[in-house]
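Novice: Listed after this line are the structures, all set down as C-alpha cells.
Just so it is clear, none of the values below were taken in a lab; they were calculated from the coordinates. In this text, all values refer to a predicted model and were calculated from it rather than measured experimentally. Cβ atoms are built from the backbone, for glycine too; each structure is taken alone.
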Structure 1
Amino acid sequence: MKNRVLLCILVAGLALNQTFSQCGTISMIGEFNGWADDYPMVPDYQDSSIYQTFIYLDAEDDANFNGIVELKFRQDSAWYINWGNTDFPEGIGCQDCPNIPVPYGNYFVTFNCLTGYYLFFSTCGAISLIGEFNEYNGDLFMDRSYQFITTFVRNINFTADDDMNLDGFVDIKFRENADWANNWGGTGFPEGYGIQNGPVLPVPYGNYNVTFDCETLNYSFSGPIGIPSPDQDQPCVRVYPNPANNFAIIEYNIDQPGYVTLEIFNPTGRNVVTLADEWQMQGLHQIKWNAGGMPEGIYFYRLICDNKTINGKMLLN
C-alpha cells in the first residue's frame, strides 16, 4: 500500500495529458500489485507508441522474497495482449513470454508498444518535503518532471502558522519515498546542496518555487522571498543599497510605539548581529548595519515589532 500511494501521486498529474495511442492503454502488472489493479503508464508527448512511468519496488512487493519482483506489460488491462521476457534492465517483450525479473529499486520505465522494447532506468524515488510546516508528519510530495527525470518542483507558502518554535524560520528537509533512510538537510539558502542526514534547512517565511535534483542534490528556493501573507499587518521594510558592500541601511516604519527586535542571520541561520532590541516610538526608523569584514553572500534580516514578524534578504558583495 505504501508504494502504491507514492506512485499514484507521481502519475496522477500526468493522466490528463495522455494523447491518442496506437496501442490502446498500456500498464504494468506483477507481484508488486498482486497481479491485479494494473499500474498505468503514460504515453510520451512526442511518440504515442512509447509509454513511461516511475516505479519503486522493494521487499514489500516481492511475494516470494527472492530479491526479484516479477512483472509484465499488458494492453487494455487484459491478458489477450501481454509482453514479458527474461532480460533486464532492457529487452524486447514478446507475447505470453516469461515474467520480467526486476531487482528492488527506483526506476524510470519506458515501453514501446509497437516494437516491444522496454528499459528500466535506475533513478531516485519520490521526493517530498517534511518539516515544521507539517509537524514532521505527512510528506508533501514534489512534482516530478518526465523530461528531466531527476528534477522535482513544488510551490509552497510558509507563514508564521508553519513555524513551530516561532523563530522566524520554517525548518524543513527533503527525503525520498517518505522514508528517513534517505533524507537531506542543508546549510545554504536560497540554494545549496543537500546533505545526507544533515541539519534542517531554515527557510524564512514566504512563497517559493522549490526545485530539487535527486542526482546532484542541488536545491533552490526562488520567488518573492520573505514577503508576508496579505492578512498580516506588518511594517514596511526597505534595505539599501542592496546589494551592499561595507554597510546597509534597514529602514522601516511602525504605526505605534512598541518593542522592536532586528536581527541579521547568515545563510546557515546563525545570528551574526542584533541591531535593535529595545522599545521604539512610532514613525520612520533607519538602522545602519556595518558589514565590513563579513563574508560575501546572502544574509537575512528578521524584524519583530508588536509581536509581528517580517523576514527578508540582502546581498553582500
Structure 2
Amino acid sequence: MCAVADGATVGAMVIAPTLTRRRTAQARALLARARHEGFAVGAFNVDNFETLLGVCRAAAATSAPVLVEVSHAEVEVLGLANVRSVLDNTTAELGVEAYLNLDHAPTVDDCLAAIDAGFEFVHLDLFQRRPDATEAEVVAETRRVAAAAARSGAVVEGEQLALPGRSTVHSGDAAASGLRSTPDGARRFVEATGIDVYAAAIGNVHGRYARPAPVDLDLLASLHEAVDVPLSLHGGSGLPDDIARTAVRRGVVKININSDVRYAYRTALQRQLDANPDEYATVKLMEPVIAAVQAEVEAKIRAFGSVDMASR
C-alpha cells in the first residue's frame, strides 16, 4: 500500500492532516497524563454502533477518556472511514474524549490504512496472520509501522510475543500463558522498533473465563523499570479490580477489554429478544442493551482509576 499525501482521499473520506495531527497530539498527551497521574485508559472493542454508543455514554457519565477499538474482523464489516465518522459524530454530540485504535492488526498494510484514515492508535500483531513469525520479522515490520506513523503522529503499540486466547466467553478457568516478556528482551524490542506502547506478556490471555489467568505483577514491575514507554495489558476481561489497580501502579496505562463488552451486549440482547418475541423493530429493543454495555464500561473505568481524567 502506498502512503497517501496530506489532503488525499481514502475511500469516501478526505484526510484532514491538521485535525489528525491535533488529535494524535492529544492522544500522546493522554498517555503522558496517565503515566504521571497514575491511571489507565480503558480500550474497548466495539462490534457495532450500539456498543460504540454504550462506551461513549460511559465515558460521558464518568468524565473519563476512552479508546474505541476495532480489530480486523470488525474493520471488514464496519470499515475504517465509517468508524472514524461515527465516533467523531458521537463524541461531538456527547462531548467526550475518545480515540480510535486499530487493535491486533495482522499486517503492516492494515496499520497504514488506519493511519491514513486518521486513527490515533495502531497496534501491529503480526502473529494474527503469521503465528510462526520470528522476532527479527516482527521487529522489522513493527519498525515500518512506527516510521509510517510519523506522518500523522499516531501512537504505535508493538506486540513482541503472541498473546494467546480468543476474545469470547470460555467455560472453566484460564491457564496462565507460558509466554513471558523479559526486561532485557522488552528493552531491546522497544529500542529496535521505536514503538510508543509495549504490550506486556505476563501470563495474560484473551477471553472471559470463570476465573481469569493469574498474571505476574512482579514481572510487570520489572518491565516498567526496563522500558521507557507505557505498558498495555491485553486480556483485561474478568481481571479483578485489585489486580487492575496494581497493574496501573506498575506501569500499565492501557487495559484492553473485549469479551466483557461482548458478554454484556449479548446477554442483554438475548433477554430483550426473549421478553419481546413479537417485536421486529429491533431498534425498540436496544436501549437496555446499550445501557448494559455502558454499565460494564463504567465499572472498568472506575477500576482503572480514570474517572474524571478526561482532558478539560
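Novice: Where does the value 1.7 come from, among 1, 2, when distance in nm of label points 7 Å out along Cα→Cβ at positions 48 and 264 is the thing being computed?
Specialist: 2
Novice: Compare volume of the Cα convex hull per residue in Å³ across structures 1, 2 and report the one with the greatest value.
Specialist: Across 1, 2, volume of the Cα convex hull per residue in Å³ peaks for 1.
Novice: Rank structures 1, 2 by Cα Rg over 2.2 N^0.38 Å, for residues 56-119 alone and report only the one at the top, that is, the highest.
Specialist: 2
Novice: Of the structures 1, 2, report the one carrying the highest value of distance in nm of label points 7 Å out along Cα→Cβ at positions 184 and 256.
Specialist: Working: 1: 4.7; 2: 2.7.
Sorting by distance in nm of label points 7 Å out along Cα→Cβ at positions 184 and 256 in descending order puts 1 first.
Novice: Kindly point out which one of 1, 2 the value -1000 was derived from, the read-out being helix-only ellipticity at 222 nm (-39500 (n - 2.57) for each DSSP H run of 4 or more, over all residues; to 500).
Specialist: The correct label is 1.
Novice: Continuing with the same structure: Which one of 1, 2 has relative contact order in percent (Cα under 8 Å, 6 or more apart), as calculated from the coordinates, equal to 10?
Specialist: It was calculated from structure 1.
Novice: If mean count of other Cβ atoms within 10 Å over residues 80-87 computes to 16.1, which of 1, 2 did it come from?
Specialist: Working: 1: 16.1; 2: 19.6.
Going through each structure in turn, the value belongs to 1.
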